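K.L.:
In structure tokens below, several structures.
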Structure I
Amino acid sequence: MKTVQIKISSEELASLKGNGYKLCFAKKVGDNSYNVVWHAFDNYLSQNTFSWTPQYQLFGTHTFQANIRVQAQTNIVSIGLGQSSTLNSSGMLESPISGGPSNAITIENNYGPIHPGLNQTATGIDGRISSDPIYVAQKEATPGATPMIPVENILVWFQKHIETSTMISSIIGTPTEIDLTGTNSATRLYSNGKWTTE
């Protein structure tokens, strides 16, 4: 399990809440830019804990469009690292089997143009566990194997008028990137408009 604690100074908390900002998280996949709001919380407090486990789901969708919420259009299959699922000619994802790079989730596309996407399980700052989109490929996958490599880097920022599962093309605000590839936990403080490591 990976865990981040986000602390917010009392002055910032009052200002952020008063202006309608949400606490947002995004997860990195491969060397792609962060392109889906994993979670956007409005019920944050002075100390917030967000954690996740390497439990994934694979899906496909027909579109990538910024500022629109992700909608899986294929069936959704639970899948792990080092596994592959075939999107058959009917557009159904089949049960995963071992295959592809050990650090990746692979879609074997026998269907046609499709934007593959990933969900990941997380425990939100409110203690609720859910599996929500972390990534949608911006370009359509062509027939054949497309591996997607989740990276233990997350982005944290504050933004107005945004919802969980929204596809994004850029980050509005001042984000902090947290690298957890070599550790299981980290803490950041937001104070005076800046992020610092604790």
Structure II
Amino acid sequence: MFPLTIFISHFVSDFAFTNVYSPKFLDKKNYYKHLIWVVLVFLAFNFDMLKGWGILIVFFSLFIHVIIDLLRIKRKGTNLFFELVWIVVFLFLSYFFRSFFQNSFISEVFQFYIVGMVVATSFGSFLFRTFGVLEKHQRDTIGASERLAMYIFALADNYLWVIIAIAAGLAYKLIFVKKKNIKELFLSPIYGILSSILWYYLMLVLF
């Protein structure tokens, strides 16, 4: 494996607590709010690398991320292909500059754990919006929280609590959420289980 701090910075900036389909996200007048979040995320994951070539690499990566955001705004939208292309680009950047980030304060194991957490939660919400399980502008706080709990328990190898998390999530949606989305009701825990188990075995293989 190789350090993923540059990739994580991009991935978390665009998908954690963010809906790339939201009109507010695509409104250039509000972009400064997202830009503050992006800068904070890049600094949080790379603050100990801001020396020598590391400074240039981090700010070069940040610049590319901002260009991607501006492209979305110019296109007035995004799609799965667009997002996957830039995900691959940032994976390549992390690999290409890997030697500069070997001593990151975040271990490679924990970096991979964070990526899996975003895949299970916020990126899952993005996929649901992309494929019509959720409306493009719909929040997914409950589903993401449900999948987060499942991910944490699954990677702790505690499947009893995974089942409890699924049951609690379903109960909450059925009892307290007035608008019930049948597809999301069942696909959210299924996606949570599959992504969590996949990441569990990937970590076993890679680390």
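K.L.:
With FRET efficiency 1/(1 + (r/R0)^6) of positions 106 and 186 (r between Cβ atoms, R0 = 25 Å, to 0.05) derived from the coordinates and found to be 0.30, which of I, II does the value describe?
P.N.:
It traces back to I.
K.L.:
Give the label, chosen from I, II, of the structure having the highest value of distance in nm of label points 7 Å out along Cα→Cβ at positions 66 and 98.
P.N.:
I
K.L.:
The value 1.0 for distance in nm of label points 7 Å out along Cα→Cβ at positions 34 and 154 was derived from one model only; which of I, II is it?
P.N.:
Numbers: I: 1.0; II: 2.8.
Among I, II, the structure yielding 1.0 for distance in nm of label points 7 Å out along Cα→Cβ at positions 34 and 154 is I.
K.L.:
Could you figure out which one of I, II the value 27 for relative contact order in percent (Cα under 8 Å, 6 or more apart) was computed from?
P.N.:
Value 27 for relative contact order in percent (Cα under 8 Å, 6 or more apart) corresponds to II out of I, II.
K.L.:
Taking helix-only ellipticity at 222 nm (-39500 (n - 2.57) for each DSSP H run of 4 or more, over all residues; to 500) from the coordinates of each of I, II, which one would give -1500? Could you put the intermediate results ahead of the total?
P.N.:
Details: I: -1500; II: -23500.
The structure behind it is I.
Every read-out reported here was derived from the displayed coordinates using simple, explicitly stated rules and does not represent laboratory data. As the structure is a prediction and not an experimental result, all values here were calculated from the model. Cβ atoms are built from the backbone, for glycine too; each structure is taken alone.
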